[in-house]
1. For which of the structures I, II does the calculation of distance in nm of label points 7 Å out along Cα→Cβ at positions 32 and 160 return 4.8?
2. Determine which structure produced the value -1500 for helix-only ellipticity at 222 nm (-39500 (n - 2.57) for each DSSP H run of 4 or more, over all residues; to 500), calculated from the coordinates; the candidates are I, II.
3. Looking at structures I, II, which one was distance in nm of label points 7 Å out along Cα→Cβ at positions 136 and 152 calculated from, given that it came out as 2.5?
4. Quick check for you: by distance in nm of label points 7 Å out along Cα→Cβ at positions 16 and 168, which of I, II is greatest?
5. Looking just at FRET efficiency 1/(1 + (r/R0)^6) of positions 56 and 88 (r between Cβ atoms, R0 = 30 Å, to 0.05), which of the labels I, II belongs to the structure with the highest value?
6. Assuming 1.8 is distance in nm of label points 7 Å out along Cα→Cβ at positions 24 and 120 as calculated from a single structure, say which of I, II it is.
7. Assign the value 18, calculated as relative contact order in percent (Cα under 8 Å, 6 or more apart), to the correct structure from I, II.
Structure I
Amino acid sequence: MKLTPILGDDVILIQPRIFGDARGFFLETWSASEFRQQGIDVCFVQDNWSRSVRGVLRGLHYQVEHTQGKLVRVVTGEVFDVAVDVRRSSPSFGRWVGQILSGENKLAMWIPPGFAHGFLTLSDVADFQYKCSDIYDPGSEQTIRWDDPSIGIDWPVASDVSIQLSEKDASRGVMLKDSPCLP
C-alpha cells in the first residue's frame, strides 16, 4: 500500500497493491499497521455505502461535534472526490483537493477530521464506500455549498449533465465564510 499526502500532510491518497491474474484480483483496502507507520492512528467505528447516479453531488459535509475522519473508495463506477480544509487555524484553511476514485483505479483517500467532504458521480452509477472514525451526529452536521466561489472547486461537470443535490444539501448549504468551522 502506497500512501501519498496530497494536501499538506493531512489528506492522503492510498494506492493499494493489487494482486491479479486471469481469475480476478485481490487487494487490501485497510491496514491499521501501515497507517500507523505513516503516523495515522485511527479507530473506525462505522462503515457506510452509498449508490449514486451520474450528476449526483453529495456534500460538502462535516461535523462540528464528533468530527469524522473518513477512508473513502469507490467499488464500482467513478466519482470526483473532494476534501476542503475547514480548520480556521490551519495554513490550508479553505483549500481543497480533488481526486478521481473509481472501481477501475482502486484508489482510496484518507480525509482526516477537520475537512468537509463531498463527491460528484461521473459514471452512470457509482457505489461509494467509506469508513468513519466517529459516529454520525446529524445535530452537528454542517453543509458548505458545493459551488462556493471562495473555495473554487473545479468540479468536472460534463456539459450534458445537471447537478443533482439532495433537498438537505440544497436547502442547508452555506458559504464557507458563514459556516461554523472548526478551530
Structure II
Amino acid sequence: MKIKGNRVILRAKKPSDAENDYNWQTDPELSALDAVKPYSLPFREFYREYVDILRTPHPNRVTFAVDTHEGKHIGNCVYYNIDDVKHETEIGVMIGNRDYWNKGYGADIISTLIDHIFKQLMFKRVYLKTLEMNLRAQKCFKKCGMVPYGSMESDGYKFLLMEMSYAKWQETRSSDK
C-alpha cells in the first residue's frame, strides 16, 4: 500500500528500512524527542526483531515508512491503539533524517496520515501525545488542525494531548479548497 501526500509517500515498511530505523532509534536526540531511551542492542539483534515484526504485524498498529517523492526514506509514522468501538486511533510521527526538519515534511506526513484514517477507515477521532517541551512538533500538529485537549505525566515526562475529530477534519479540508 502506498499513500501519496503533497511531499511524501507513506508505504509499507520493508527489511531494507532497518538500517535507517536502527540509526534513528539509537540516536539520543531522536530518542529524547520520543520520550524513550536509545535502543542499545546490536544491529544484528535489532534486525532479527525487525524482520519478525514485519512478518507478523501487530493487529492494533499500522506503521508506515515515509519516503520523499524522490524515494528517500526520511522517517516513519504510525497509527495504533485502534479502537473499533469508539472509531478512534492514536498517531505518531518521526522524521529521522534531520535534513528534512523544518521544511514542511512533518505537516505533510501528519495530514496525509489523518486523511487516510478519516477517508479510508471512517474513524471519528484521531489523537496524539507530544512532549510539552517539543514546541516544533506542537506547531506542526496545530498547523494540521490538531487541538490541545489536556495533558498528562508518564515516566517523568510531561505530555500535551492533542486531537482532531472527523467533523473538524471535514471543516479543515473544505476550507483548504
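1. Numbers: I: 4.8; II: 1.9.
It must be structure I, since only it matches.
2. Numbers: I: -1500; II: -10500.
Comparing all candidates, it corresponds to I.
3. That value comes from structure II.
4. On the way: I: 2.7; II: 3.8.
Checked I, II; max of distance in nm of label points 7 Å out along Cα→Cβ at positions 16 and 168 sits with II.
5. On the way: I: 0.50; II: 0.75.
For this comparison of FRET efficiency 1/(1 + (r/R0)^6) of positions 56 and 88 (r between Cβ atoms, R0 = 30 Å, to 0.05), the top structure is II.
6. Details: I: 3.3; II: 1.8.
Structure of origin is II.
7. Working: I: 29; II: 18.
Source structure: II.
Throughout, read-outs are computed from the coordinates displayed, never taken from laboratory work. Since the structure is predicted, the reported quantities are computational estimates derived from the model, not experimental observations. Cβ atoms are built from the backbone, for glycine too; each structure is taken alone.
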